[in-house]
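Once you scroll down, you'll see the structures, which are given as structure tokens.
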Structure P
């Protein structure tokens, strides 16, 4: 491919990494707001989602432009396609993070409602998965990407536990129903964030190996 093509690819790579950094920063702030019931920080996260949406559009347009102008093949084609897919997953993580922050804002106004410990365990795991999936992207690290995929089941199991916790809790005391439903929503958002981190990890493996890993389950 031409030098101009390589420059376009490098530009696209820089754009997707900038978006990834913005998403990771937003998630970190949202989880800090959750832990500390920080209403103002939660609102900042919600407001910052428009910036991530704009970055997602720019990355998609750049990727499609490269496909149209250069018609890349082999590993270059895999990179462009995977970047466009990862771009979509990053935007969805940004949306879910904003939704999580909105529910955190509700909990910040309800200090008497205790937050389930499993929520914080899920938050730690989901944040770790996002970070590791993005590190795998930067370093083209298949082993780290595989670790992300293997962690997803832990988050799924914790989300299932949250359903049981909320059901049992509201049977004992329905006075804080709204607060616990907000937590169930946060649990769902964390579970979906973990899913999107897994998607990114699978796309990294596709970039490097050329094998589609989605829907493949271990024997």
Structure Q
């Protein structure tokens, strides 16, 4: 399948509307594929694509888009395929623009639950999507999990979205505490912006 590449210098800033985000989420939720992402995971996955040491503009569109719907060709028509591809391109470019110059407009897509009058945030799906993106360029990402500044920014994402079997028994126990997950989830946005700032300062290379 032929999908367009990401070309940030030619893309227009056009954030997806709530209806468009819902359309994308609905399309994926109706697929008979457990590997298809929900909208929260997509948001995290595209964030990882932008932050990867491997520039997104260097990757063929099919390589980074197809994991969103779990691979294969689930589209009813070429028109539907194009629509989904353009939604992904617009969303990933919107993230890039917001992180760079419109940070007050950026809000990651996390789950929110009510606990009495308190809202508890859970970024697990977002972080899971992010880590799927990390795994795609695993060798390139490895140094970032070892460097002091980038490792600190990535730590809450890895805890919430990584392989739970690789965590200590203490961390696994903490993850069952919704309030601890809320606190950890709220650290994620700052970590993302830190990674983006370091990337920009280093000339598009985090290290």
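Read-outs: derived from the displayed coordinates by stated rules, not from any lab. Quantities reported herein were computed from a predicted structural model and do not represent experimental measurements. Cβ atoms are built from the backbone, for glycine too; each structure is taken alone.
For the read-out FRET efficiency 1/(1 + (r/R0)^6) of positions 23 and 151 (r between Cβ atoms, R0 = 30 Å, to 0.05), a value of 0.20 was computed from one structure; give its label from P, Q. That value comes from structure Q.
If distance in nm of label points 7 Å out along Cα→Cβ at positions 31 and 103 comes out at 3.3 when worked out from the coordinates, which of P, Q was used? Going through each structure in turn, the value belongs to Q.
A value of -16500 for helix-only ellipticity at 222 nm (-39500 (n - 2.57) for each DSSP H run of 4 or more, over all residues; to 500), calculated from one of P, Q, originates in structure Q. Give the label, chosen from P, Q, of the structure having the highest value of percent of Cα pairs over 31 Å apart. When percent of Cα pairs over 31 Å apart is calculated for P, Q, structure P comes out on top.
Quick check: 3.0 is what I get for distance in nm of label points 7 Å out along Cα→Cβ at positions 47 and 183, calculated from one of P, Q. Which structure matches? Considering all the candidates, the number was obtained from P. Ranked by distance in nm of label points 7 Å out along Cα→Cβ at positions 15 and 87, structures P, Q are topped by Q, which has the highest value.
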